[in-house]
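Enquirer: These notes open a run of structures that come right after.
What follows is calculated from the coordinates using simple rules that are stated; it is not laboratory data. Keep in mind the model is a prediction, meaning the values are calculated, not measured.
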Structure I
Amino acid sequence: MHDPNCLFCKITQGQIPSRKVYEDEAVFAFHDIRPSAPVHFLIVPKLHVPSMAQATDEHAALIGRMMVLAPKLALQEGCNPYPDGGFRIVVNTGTEGGQEVHHLHLHVMGGPRPWLRG
């Protein structure tokens, strides 16, 4: 199911251009338009799930797919390998949690360390 008013639904359907990192039948990954790190991309499900707060048991495999995909794409996009390299996964949930687009998404960020604070 898609939300016709959702920015990320429009991106996953190709209605709004993006710098695509990866796509399969269930997920779409693309570069963040306001990166907070040298490597910063989003992984979003093609299924419209408003946030992590709305995730249910039926979404477990999809969210697991996104989490397993994150390290592979992080390396592909230029993050250095674990343990000396690495990346960060952030999931903002709800307005008070900093979520700006209400479609579940993972921020994957990494690269040289000066961007990391705390």
Structure II
Amino acid sequence: MLTREGCPKNVLAIKDALEALEGKWKLLIMLSLSTGTKRFKEISKDINGITDKMLSKELKMLEENKLIKRDVFDTFPPTVEYSITKHGKSIEKVLDALYLWGLEHRKQVMQK
């Protein structure tokens, strides 16, 4: 956990985690894929407001960080499916914690 002695290491680990998930869309993509394997358009429908260009960019970045995998099937036209990797599933506790924190935050800040 966080300690004063390990501060530089703590900062690097947190920085790496934030960089892997930074931006408006990556966590929402992970949330969409948490219900199972999906095709591009299915993910797009789950996430209101994301453009196809941005979704494509974010999927590539999540794949580079080994959080999701992309499977291409030899069909015509080619079928492409996305799913969460074992490494990506390790973020579920973080998503659960963010969800709970978000509920409390809404109560505190927005009285909702």
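Enquirer: Match the computed value 22 of relative contact order in percent (Cα under 8 Å, 6 or more apart) to one of the structures I, II, and report its label.
Expert: On the way: I: 30; II: 22.
Comparing all candidates, it corresponds to II.
Enquirer: Next up: Figure out for me which of the structures I, II the number -6000 belongs to, where helix-only ellipticity at 222 nm (-39500 (n - 2.57) for each DSSP H run of 4 or more, over all residues; to 500) was derived from the coordinates.
Expert: Computed on structure I.
Enquirer: Matching task: -0.74 is the computed value of log10 I(q)/I(0) by the Debye sum over Cα atoms at q = 0.16 Å⁻¹. Pick the structure from I, II. Can you show the working numbers first?
Expert: Details: I: -0.74; II: -0.84.
Of the structures listed, the value fits I.
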